[in-house]
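Okay, got some structures for you below.
A short reminder: the numbers here are calculations on the coordinates, not readings from a lab. None of these values were measured; they are calculated from a predicted model. Cβ atoms are built from the backbone, for glycine too; each structure is taken alone.
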Structure I
Amino acid sequence: MEIGSFIELDLKNAGEYYHEGSIARLNAARGGIYHALRVLNCTTIYLPFYQCESVKRFLDAKNINLKFYSITENFEPLVENIIPDSAILVVNYFGILGQKHLKGIASRFKNVIIDNCQAFYNAPFEECLNVYSPRKFFGVPDGCYLIGNKADKYLEEYQEDLSSETSNFLFKRIELGCSASYPERMKNEHRIDNSDVLRMSKLTYFLLRNIDYEEIRLKRIENFFLAHQLYCDMNLIDTTKFLDESNVPMVYPLVLKDADLVKKLNKSKIYTGRWWNYVLNFVPENSFEALLSKYMVPIPIDQRYDNDEIQFVHEKILETLS
């Protein structure tokens with residue numbers, strides 16, 4: 001016990017969003033997927049080609065047998081059956097796949113892991129293991145939830161993560177902005193990329209109990225539908241086809257055949273990035289994955305922004321197109 005000295009962050013402990021049932025609190029989603037395979041007693045996993053490369057590298061380093069599948073324009077796996085004692089990762093892309101659509105996909109397979117990293121608010125399916133990445137939605141330095149039957153198995157084998165030494169980017173962004181704090185943020189990403197499976201840091205655990213989840217949920221939904229109104233006529237994919245009341249998207253996925261759009265937006269200090277260009281080395285040029293890899297721009301719609309920022313990004317995109 002320590003008493004006295006300086007006062008630390010004043011955190012009110014309002015409660016986590018996910019706190020009931022069998023939960024594994026880990027440091028990163030890639031570790032959560034690996035932990036899910038341990039719980040399922042599977043050494044083979046079917047992964048979509050269109051997926052973060054760090055997941056594949058991590059699982060490969062863990063001697064997991066990787067099999068890859070393509071997806072349809074409805075984000076459904078082009079897989080008939082999976083071999084015995086294997087699992088399949090089903091991704092809720094951009095957070096725009098509703099519960100009914102996901103359940104239809106999951107019902108086709110045994111040992112399903114739902115990747116809700118881009119869909120924090122989508123409720124877990126009891127019959128699956130469900131992976132969440134809170135740091136894609138909130139300002140925390142690490143974190144993953146794995147929720148489902150026996151998800152809390154083996155947790156005593158993992159050490160606890162320590163994030164305080166590389167969490168300074170969260171404070172710097174407040175005072176100095178995104179560009180000035182980005183190198184610090186990448187130090188934290190590098191640390192996570194090179195870590196093994198760890199339990200969630202105490203810092204992240206405390207921060208996640210101090211978030212107004214309902215306010216953020218409503219703001220993201222509002223911003224998503226505003227973006228949809230602005231972009232739906234030009235977007236090459238239908239972002240609302242499978243939406244239901246469960247969806248709180250991570251981004252608005254805008255697909256336009258302009259390979260330089262991300263670079264053009266960067267000049268206006270609009271930082272979107274381009275997801276997973278490496279996929280182009282593994283899929284046919286005319287595939288749906290290739291279309292997304294080349295042209296999908298993840299438009300920010302998160303809780304930091306209001307109507308003015310959403311409109312500003314739209315105006316800049318129209319300028320670049322003209």
Structure II
Amino acid sequence: MTDHPAIAGIPLVLGGNVFGWTAKGDEAFAVLDAFYEAGGRMIDTADVYSAWIPGHVGGESETVIGEWLAARGVRSEMRIHTKTGMLPRKGGHQGFGADGDPTLYEPAEVMISLDASLERLQTDYLDLYYAHRDYEQLAIGDIVAAFDGTVKSGKVHSLGASNFSAERLSAALEAADAAGLEPFRALQNEYNLVSRKAYAPDLQQLCTSRGIAMLPFFGLASGYLTGKYREAKDFEQGNRTHRVKDYAEIGPPVLAAMDKVAEETGASLPAIALAWLVKQPGIPAPIASARTVEQLEQLLEFTKLELSEEQLAALSASSS
């Protein structure tokens with residue numbers, strides 16, 4: 001997968017969900033600068049980031065990244081990934097829609113979303129453009145055709161699917177093959193040491209057999225795998241406590257296994273979590289976000305960490 005058009009640099013995709021939200025201005029630029037200087041070349045965002053915040057309408061993250069790209073003049077060196085499909089627009093509605101809006105996958109609507117993202121990112125092309133979610137009420141061939149149009153426009157180099165099941169991704173690949181359309185070449189589903197259902201063995205086999213790059217989100221389980229959520233009071237602090245609470249019951253054995261590896265290697269828990277991820281089938285790089293340079297430096301430790309087969313097996317068994 002090293003020749004994938006969206007893969008470059010160190011094996012980490014910098015998550016952009018924090019930009020324009022918890023990381024703004026000089027702080028956001030400092031993280032992006034540090035990522036670039038460390039050899040990072042892949043940044044992931046979405047048009048819906050961060051519409052869930054009161055007063056935000058979506059596109060805040062893309063805007064920050066676009067300003068950074070323009071200020072630093074490094075667009076040609078970067079692989080910019082963004083997504084569409086979760087930011088309702090028709091009828092004047094703005095905001096994060098939990099139920100979604102399938103009309104966003106009409107061909108004209110996809111192009112409108114693409115052009116808006118390009119404007120915010122201050123670029124005339126994307127390295128990877130995702131269907132951010134599946135709409136199972138739509139014919140899969142129609143979704144494939146709509147996104148194929150973005151590649152034919154010359155504005156997108158490669159396509160990805162996010163939050164797709166094995167059945168629907170397989171159907172999408174078959175539809176693309178049958179019609180001679182651009183297939184999805186990347187997958188972005190949730191996957192980490194405490195949440196593995198969205199990248200189960202059937203999906204792993206599909207990705208590896210078709211050469212699809214799986215770039216998992218929530219690689220640190222919304223921060224749970226940093227180890228800072230261990231007692232009841234810990235789950236009442238931070239911006240994502242509603243998510244990390246999902247791991248309160250199943251997570252302790254995983255943290256115990258990670259603590260043991262940390263004792264053996266001297267590595268941080270985030271580094272261990274990400275080092276495990278890149279050893280899983282079909283995963284060339286995880287996605288992880290950092291609000292500060294210090295958090296980024298901790299994440300980057302994993303690029304120098306080599307886990308033993310015994311350590312990998314113990315980590316895998318900790319939540320099986």
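For which of the structures I, II does the calculation of distance in nm of label points 7 Å out along Cα→Cβ at positions 4 and 252 return 5.6?
It traces back to I.
Of the structures labelled I, II, which one yields 1.5 when distance in nm of label points 7 Å out along Cα→Cβ at positions 132 and 148 is computed from its coordinates?
The read-out comes from structure I.
Identify which of structures I, II gives the largest calculated value of relative contact order in percent (Cα under 8 Å, 6 or more apart).
Answer by largest value of relative contact order in percent (Cα under 8 Å, 6 or more apart): I.
Could you tell me which structure in I, II was used to calculate P(r) over Cα pairs in 5 Å bins from 0, in percent, for residues 124-291 alone as 1, 8, 16, 17, 17, 13, 11, 8, 5, 3, 0?
Going through each structure in turn, the value belongs to II.
Taking mean projected area of the Cα convex hull in nm² for each of I, II, which is largest?
Biggest value here belongs to I.
Given 2.9 as the derived value for distance in nm of label points 7 Å out along Cα→Cβ at positions 100 and 244, which of the supplied structures I, II does it correspond to?
Structure of origin is II.
When mean count of other Cβ atoms within 10 Å over residues 20-27 is calculated for each of the structures I, II, which structure yields the highest value?
I
Assuming 11.9, 38 is Rg and Dmax of the Cα atoms in Å, for residues 164-203 alone as calculated from a single structure, say which of I, II it is.
Structure II accounts for this read-out.
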